[in-house]
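Alright, structures below, take your time with them.
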Structure P
């Protein structure tokens, strides 16, 4: 007995009087990382696509911005020194942080991807570790709690011939639809068991549903008209007394390994607004967005922040993928085009189907592979003849008769060698398939020949 009470009872009173550190999980999110806009791009310097718009929103609309790079750009060129590969990636990370800091952006993350020289987004996702990068990006969305995500267009089009760009758009689209779901990476949104003790293994975040997603694209032909809002880079910032394009050019000048020195020289010579340098010229073009989707009322070409609710919206599940079924043998385009058709359906982006036809850039003297899928739902095997109509100057390699098993999804491809010189205009291919005299379908696809840098297919 102590003071007239049993010791056990006194211990219970003492325990009740001690605040439980578990309540720390109820503290509001760290306000330092709250973002109105989350930019998700592939490499340090990709943010130039939206830099003029970001300058507008940061300086004159007081928006908070955070940036995510899918990789450090460790496969790029170096205009300054001999450093390449991982060493170049380390340098470009510093350049990227310095560049966006010039616009006042200090919250910057790098995912664990690596620069991938390919036009196939699936190779980039494999190279970065798709699940790992998605885990990281969903966490960042939950930390930053953005209203709007800006990212690369998840589509396979000419001009957009870097797999990492497309992969960044895929990851951002997936994170948009998953970050609000408490069953996705649930360890991230589980309360910490002992939040006042080190080495907790759950993260105490909260699910977060972004409201709008928009896409940007690096085109060789314009696909933007009527697809989303556009913003002039020539407008003068009321607070900075300079054009948004010039502010963007100053931002990109920090990417010295990627040609930023030329931009700096143009700015120093007061020619930034008329310079022919590719990056400076790009900074002076209008910033054009392609509407992805909005969970708040908003027209396709309305302002990016039209309809945005400051306190956020509740989780809205994406439509999801539904397996297509076939009653007869059918010829289809293969990956990565087939993947995008599934992706758009799964994420409620089927309006992107009509954005561009099947197309690709191929280098002169390169090899063009047309991936195909033959669906055979029948109870017996079928023989399939493939044929290809190619433009003059292309050499289609011989095509063999195919034997497609019953109930099979069969992979095949047509291979064509490109001409040695660049030909003007679109190079139009048509692939057809038939079995026992019956057509299985036709695949039209167009090619843009290039004698400049083009990532391999």
Structure Q
């Protein structure tokens, strides 16, 4: 498959690669092109901004979750129907798992044969920029670095240092992006705020695109992208089983409180014969009509405690659905919503769905940050006892009852250093970890199969204490 592509990398976080990525995506759209956007690693916030900039869903590329051939097939799938793929890197170019380059932007670029452009912050530097570029270019023989963009740099400064950078590193200086406070995006404890929360985000992206078009050679970026080799792998897909019948409806929570999803997970549900219908736990009175499964993703429910608590009809509907045995995946924020209560930043406890015990509150620090490997201790929605899967956690709130149906360990950790987490049953997977289903397509397939059994009356019904086994109906947005 022919996939012109380019990665935007940097020596370190905070160098300006997100601004360059968003500006480039929008500049390509302004040229009448269809760009595909990707993020290296497990980040589910940057991809929201990519979606706004490009006008289409953005995906992740992560070598901790999948091997190189599957990574290339995911890149091919996410690039279908597009003119060029733009991949935003993570952290520093060579920064991977632990102190290695495994899973780094460099690792992804090398595995996919993607040429990279290095975004270098020019504040307070001159000749040192040439030294850094030289070191980056020569650190690995197969670095795939092809060019440099200087951020927070005036055109006059760029003209002075560009010849020195090019002589020292052999990398072409493709332009600069002057410092502009209007291009900065606000941040929160998980990094950036969500795209839908940023007032004027589209205007900010437009300004970034205009700045990029004035001072960066976009044509040269496209030339580099078009020099990438073809991808041999077929686009990734997970076809439904023969005789699956009518699409099953999976209700997906989507509003200001719940917005952290891997696009590939949602796409796999649709590939497998499900119809995803979005609903709002903040505003809707009940679950979408004909829903046969729930997907409650992560987000910032701790910032919307009062609104979630005020919607008693939705909390009762979710509690009744789980009590009736409706299959449910709830991750991080979704897991906190299923519990008895959520304590806000001021220390006030608000009632949540009450389908699970426990209360979540601010831990004052990151809890179990990063990649984890889970081993299920009992049979559940994702598979029998002993099922292993890889996941990611990033959260400041913690629960006094995180479950004990799985054991989580950090990659490469000492034996016995893990911790208990997750609540799982044949119809439930609930906990802080976010699973990436392309790593093991059986996870998604088991969810869809469970939803189909529930719809067809072939799954056991359970009635929650004080609950109602009826399926509540509400409005929804179908995809």
Structure R
């Protein structure tokens, strides 16, 4: 006879007062946390989620918002030349600006460590971040002005150009018709045939008396001088009498010479002698052989002044705006990379120096690899930022070249509110911009979470 023993299992004991109190406290904590988070969630939904969902829905309707057009706005978006140009310019921004900023920030962060006044230097470079994009746009719009009297960049360019190549003496001067000077195809002026022993009077107009050089003297005394037998001489003068009067083609007593004018004696089409007019406009060529000559005033005397570079023209407007963006954000990149640089293990750097590595090898093989996570975060953050750039492009680019500088953000505004009045197409552009930004944001968030773990 076999006996089977059955173990009876007792029911679980009721929860004690301590466990019950713990559960109540946890529930209460969750409720309190939700109450604190609810205002932020409400604002997030009102300012982010709802506009995104509304823009997505609006992109499927026409300009009036009453007719459903499906994907027509997205199709039209990629057929529009202006939108394609905006996509191209945005791609240029994404490729160029973050790479330059990250590189500049890295170089400056490394160099600042070796500067005695590093904090002051960082402050100076970071100060543009305190300037609004509106103010920065106005500053650079003035700096890029094509007029050298207004634009500081063109003033510098013109100064350097004139220092090496000089400037024309009388850009507005011209000869009177029928006064013995013939204009050549290259812009120079040529006199009638002359021979040694002749004295010529070459009158020009178009020069304001106030624009005459300070050393200009009356031309009448020089015009009365006679030439030697082997000499060809003359005077270049302003054929204009202040206050009126005088006779055209004749040097009057109150008419001024034109100093600094280049003059050439030409024979058989080739210059055989050169001279520069004196303060009274006189010139002379000595030791000439007998024969027929012509006196030529080269075109360089009348060339228009160098006006500098058209920074805001169709060809350079995008690089010019990127330059303004670099001025603002270089300090930001330098500070972030500098913070990462300060956390690097100094023992690795010192060990490399003790092993005989130079500074370039340390920078390339140790510093940059150790800073790779920081550089990636900075680069991706700047990519997200440049995709949304609007203020600088809209403010700096003049109206005639606005389409040449447009990016997706400005194109979205122009299509929706800046004259296009097609908010359906503008919403489609906004959705496209969102789709381009989201992958970079997701990448940044995931990398941040991995670094936290």
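Read-outs throughout are calculated quantities, based only on the coordinates presented, and are distinct from any laboratory measurement. Small disclaimer: the values here were computed from a predicted structure and weren't measured. Cβ atoms are built from the backbone, for glycine too; each structure is taken alone.
Brief remarks follow.
- Test item: distance in nm of label points 7 Å out along Cα→Cβ at positions 184 and 352 calculated as 3.3, pick one of P, Q, R: Q
- At a computed 74, 51, 49 (Cα extents along the principal axes in Å), which of P, Q, R: Q
- Structure from which 5.8 was derived, distance in nm of label points 7 Å out along Cα→Cβ at positions 296 and 440, options P, Q, R: R
- Structures P, Q, R were shown, and distance in nm of label points 7 Å out along Cα→Cβ at positions 224 and 392 at 6.7 was computed from R.
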